[in-house]
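The structures considered in this document are given below.
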Structure P
Amino acid sequence: MPSATPTGTLERPAGSSGTSSAGGSRRRWVGGQLAGRTLLAAAAGGLLLLAFPGSSLPLLAPLGPAALALAVHGQRARTGAWLGLVAGLAFFVPLLSWSGIVVGALPWLALAISQAASVALLGAATAATSRLPLWPLWAAALWVAQEALRGRFPFGGFPWGRLGLSQTEGPFLALAAYGGVPLVGFAIALTGTLLAAAVLRLGAGGRRAAALTALGALAVPALGGLAWLPLPGSSLTAGGPTRTVAVVQGDVPKPGLEFNERRRAVLDNHVGRTIALAEAVAAGEQPQPDLVVWPENSSDIDPYRNPDAAREISRAADAIGAPVLVGAVVSGPGAFISNTAIVWAPGTGPGDTYVKRHPVPFAEYIPFRDFFRLFSDKVDLVRRDFAAGDEVGLLEVGGARIADVICFEVVYDGLVHDAVSAGAGMIVVQTNNATFGYTAESEQQVAAARVRAVEFGRSVALASTSGISAVIAPDGSLAAASGLFEPAVFVEEVAQRDSTTLAERLGAGPEWLLSALGAGAVLAVATPALRRRLRRGTA
């Protein structure tokens with residue numbers, strides 16, 4: 001006689017009672033199945049990693065959600081949580097490896113685990129909703145909800161590694177102009193979950209249903225490809241009056257935190273490169289810029305308190321005959337310091353400023369310092385906490401209205417949106433990547449800036465101390481880019497656009513709507529009546 005189990009029937013071996021043998025067989029079967037699903041979840045994280053800069057295979061991005069959806073389908077929420085955690089670790093541990101270059105493995109792994117925890121929640125929710133009708137739709141919406149949560153909690157969130165930020169080219173990128181990074185991520189996830197559904201239907205013998213579902217999966221990127229049609233062209237100079245923008249990468253004496261010990265050398269590098277540009281302009285080799293962009297940390301010597309630093313910056317601005325946007329570390333307010341962009345005009349010196357609104361926890365300030373010191377004394381590398389600014393990063397520099405964001409702020413939707421919608425004609429990203437050495441961090445940041453260019457239909461000037469600096473056209477293409485740890489200067493005519501993309505008009509609306517869809521599916525499964533119907537297989 002067969003012994004009934006939740007997964008089917010197992011025959012008892014002849015000449016035995018069958019109880020322990022059947023139980024052992026079932027445990028082996030369940031254990032083998034979990035091991036296989038765990039490997040599939042790890043593959044999901046690996047496939048996502050390949051889509052990001054480092055490997056830069058963006059078309060592989062849908063295969064990550066596809067593999068995770070297959071791994072968790074039909075499983076309990078707690079199993080889904082385990083599989084999501086595995087996928088998250090397989091993705092974030094290598095993706096964020098640059099964060100441990102200076103401070104060691106503990107902070108890096110802590111950051112990776114905290115990010116992977118959100119994917120564990122995603123795995124649990126996807127498993128719980130996988131028996132619902134239209135489950136690929138809810139699973140894709142849950143990806144957006146997970147990224148929305150991760151981008152806000154804890155300590156203001158860290159939305160690095162979102163699906164949409166992998167797309168520097170290909171059919172999904174255009175969707176950024178219609179719904180921002182959340183819509184791009186949703187399209188990638190929906191393509192993947194539809195592919196997973198096609199595989200499951202094929203395995204169940206439904207060839208026609210599998211073929212139709214696969215066609216649906218292909219229709220999503222096809223729609224993205226068609227979305228390019230009404231978008232503006234790739235030209236830096238089309239769409240508005242132009243300003244000549246110079247981007248200066250002065251380089252640092254040495255990678256790592258040691259650059260902080262050579263602050264004057266870093267400032268001198270940027271002054272020297274700007275004066276050399278002025279000489280090239282005087283010789284007719286370069287056009288006269290209207291504004292010059294220096295990176296974050298180009299003057300870690302407070303020019304308000306150090307007359308020598310102020311003199312050097314003024315010497316550069318006077319030589320080039322244009323305002324310089326300086327990235328400076330400024331004392332105050334009170335015991336704090338501020339990561340500040342200063343508009344430094346020739347003849348008159350410092351003017352308007354933007355103070356970074358989102359200092360990075362555990363890098364620019366230490367929350368609960370005494371508590372976290374119990375785990376690592378590296379917290380004391382941050383001797384003084386940075387204060388958060390409270391004003392939008394809109395600055396007028398040399399006749400251009402720029403949306404200024406500093407370093408990691410480029411991955412925060414709201415910070416970029418606020419500055420662009422305040423009236424900016426272009427986007428500027430000031431960053432310092434010297435502490436991350438020869439890793440993929442700089443490429444990942446450039447990728448995020450490329451998506452922002454498409455999202456807002458604006459050119460982007462990205463200035464880094466040590467690379468990668470870049471000038472990016474409104475279609476996300478690179479008009480100019482530097483290498484790592486080499487001096488570079490770009491001078492480009494950049495249109496100051498006043499057009500408005502649908503993504504700018506909608507703001508966070510697509511993210512909230514898609515997150516609500518995913519949350520609604522979870523709430524539906526949580527209702528007792530629907531749970532009973534799902535168990536009976538009638539829902």
Structure Q
Amino acid sequence: MSEAPLLAIENLAIALPQGAERPLAVDNISLTLARNEILCIVGESGSGKSMTAHAVMGLLPQPHVRATAGRILYQGEDLLAARPDRLRALRGHKLGMIFQEPMTALHPIMRVEAQITEVIQQHAPLGSTALRDRVTELLLAVGLPDPDRLRRAWPHRLSGGQRQRVMIAMALALGPDILIADEPTTALDVTTQAQILALIRRIQAERQMGVMLITHDFGVVAEVADRVAVMQHGRIVEAGPVAQILRSPQHPYTQSLIAAVPRLLAAPKPPPADAPVVLQAEQVRKTFRQRSWIPGRGTEVAAVRDVSLALRRGETVGIVGESGSGKSTFARCVVRLLAPDSGAIRLHGTDIVPLGRAALRPHRRRIQMVFQDPYASLNPRRRVGDIIAAGPIAHGTPRAEAERRAHELLALVGLDAAAATRYPHEFSGGQRQRIGLARALAMEPDILVADEPVSALDVSVQAQVLALLAEVRARLNLSMLFITHDLRVAAQVCDRVAVMYRGEIVELRPTAELFARPEHPYVRELLAAVPGQGWLPAIQG
């Protein structure tokens with residue numbers, strides 16, 4: 001007789017508020033999770049996968065979003081019928097959760113130790129010595145070295161991977177039976193992502209937990225899953241063992257998600273024939289200095305060290321590296337959002353480094369930036385049409401002409417004219433990224449600097465934005481600096497790739513050549529860390 005499941009979701013329905021795009025966020029789904037199993041729930045934003053996870057934890061924003069049918073059974077107990085005090089007792093103790101964005105889930109003015117001890121003290125109060133020993137044990141268990149230093153650290157002082165490990169330590173503090181991980185690696189570098197996935201897999205095996213991992217990336221699924229459930233529009237469209245789903249997906253939506261995962265294969269691309277150099281960076285340096293109230297205790301971080309590269313007309317050069325490698329700092333130096341300490345940045349032969357604000361103004365429209373987080377870079381109080389038209393108007397374009405051009409650009413990036421009258425919060429992440437691109441193109445630039453433009457998007461939306469960038473580049477003969485931590489994305493769009501490590505370019509070659517024969521150990525490490533490589537090339541190629 002088979003063992004009863006640790007968690008059973010039966011005919012669950014979750015209603016959305018009146019006026020939402022559909023009545024049910026989750027529509028009559030059933031799932032089981034066994035002990036010592038990793039179940040991956042896969043789908044795009046809006047598919048209902050995170051709502052399902054929040055329903056299990058009793059974290060739905062009621063009464064606006066609520067479960068209207070079905071049961072969620074934890075070892076036979078219906079969590080939907082449990083009283084709030086019972087749910088509080090189960091959360092952390094029996095049900096642990098890792099949230100997608102640890103910086104928003106961690107309290108910004110509490111040190112790491114206080115955040116972990118708060119979880120423990122709510123359920124199993126310990127003395128101060130035992131509590132400190134438990135925190136140290138947890139930090140070591142999730143692979144954080146020097147726990148004495150890290151437990152006293154503030155969240156903003158930690159890297160993304162360190163913050164995610166702290167979240168895992170909090171979720172594991174009381175040894176739960178079930179761990180729910182909601183997109184735990186979405187915005188992480190490939191090497192950090194590989195470490196976090198290996199950590200979750202190791203801890204699950206050691207503690208015999210059931211793990212429900214929410215993701216949109218089949219590369220992640222291939223690395224960790226035992227079983228897979230694919231969700232679309234609130235329904236499960238396909239479910240089964242991971243090998244079955246990856247090797248022979250039956251539903252068209254599952255097939256499209258797998259096909260949208262970028263391949264780590266780059267087609268050889270000839271360099272632009274005799275194309276002029278439009279951007280030349282020479283020995284660019286940027287150091288950040290942090291002062292201290294104690295004399296002599298200030299710190300310096302050399303973010304960019306003597307970086308040199310050339311960008312030709314119509315070419316896309318990728319700048320790849322982990323967080324802290326200096327790639328985004330270099331990009332901001334190129335567009336003069338940061339002033340380099342030394343070196344030259346020649347835009348069509350003119351060095352823009354020594355130029356003051358007034359002298360720099362006519363050059364700014366020739367080089368524009370598409371930011372990583374379009375929601376943070378778009379003014380929430382202004383309509384989209386006004387956001388796109390603002391730059392040209394500031395540079396002397398008549399308002400009527402700028403507004404007409406804004407409507408043309410919305411059509412160019414695949415949005416209808418009605419979008420001009422709406423606000424940024426009314427759009428999805430992929431649509432906001434299209435608006436950010438339209439705003440950059442409104443200045444009619446020669447060069448686009450795209451800083452992680454698809455890192456937080458679903459793979460299918462990511463594929464659409466990458467195709468749009470390629471189309472716009474070809475149509476307008478633009479040059480592009482493409483900043484990314486994902487080598488799979490770089491393979492799709494870049495003619496050449498520069499790999500940065502600790503502020504320096506360690507390898508710069510044509511994309512196909514670099515991927516086929518990486519020379520630097522760090523480049524080989526990045527390529528080896530890309531998730532799902534054992535499965536996806538065979539499926540896609």
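Bear in mind these aren't lab numbers, they're just calculated from the coordinates by the rules spelled out. This is a predicted model, so every value here is computed, not measured. Cβ atoms are built from the backbone, for glycine too; each structure is taken alone.
Between structures P, Q, where is distance in nm of label points 7 Å out along Cα→Cβ at positions 209 and 225 highest?
By distance in nm of label points 7 Å out along Cα→Cβ at positions 209 and 225, the leading structure of P, Q is P.
Out of P, Q, which structure matches 1.03 when Rg/Rh (Cα atoms, Kirkwood Rh), for residues 337-416 alone is calculated?
Numbers: P: 1.09; Q: 1.03.
Answer by label: Q.
Distance in nm of label points 7 Å out along Cα→Cβ at positions 289 and 441 was computed and gave 2.4; which structure, P, Q, did it come from?
Computed on structure P.
A value of 0.95 was derived for FRET efficiency 1/(1 + (r/R0)^6) of positions 361 and 401 (r between Cβ atoms, R0 = 30 Å, to 0.05); which structure in P, Q was it taken from?
Label of the originating structure: Q.
With mean count of other Cβ atoms within 10 Å over residues 353-360 as the yardstick, tell me which of P, Q scores highest.
P
Among the shown structures P, Q, from which was the value 24.7, 79 of Rg and Dmax of the Cα atoms in Å calculated?
Working: P: 26.1, 100; Q: 24.7, 79.
Going through each structure in turn, the value belongs to Q.
Of the structures labelled P, Q, which one yields 1.00 when FRET efficiency 1/(1 + (r/R0)^6) of positions 321 and 505 (r between Cβ atoms, R0 = 25 Å, to 0.05) is computed from its coordinates?
Going through each structure in turn, the value belongs to Q.
To which of P, Q does the computed value 0.15 (FRET efficiency 1/(1 + (r/R0)^6) of positions 465 and 513 (r between Cβ atoms, R0 = 30 Å, to 0.05)) belong?
P
To which of P, Q does the computed value -15000 (helix-only ellipticity at 222 nm (-39500 (n - 2.57) for each DSSP H run of 4 or more, over all residues; to 500)) belong? Please list the in-between numbers first.
Numbers: P: -15000; Q: -11000.
Among P, Q, the structure yielding -15000 for helix-only ellipticity at 222 nm (-39500 (n - 2.57) for each DSSP H run of 4 or more, over all residues; to 500) is P.
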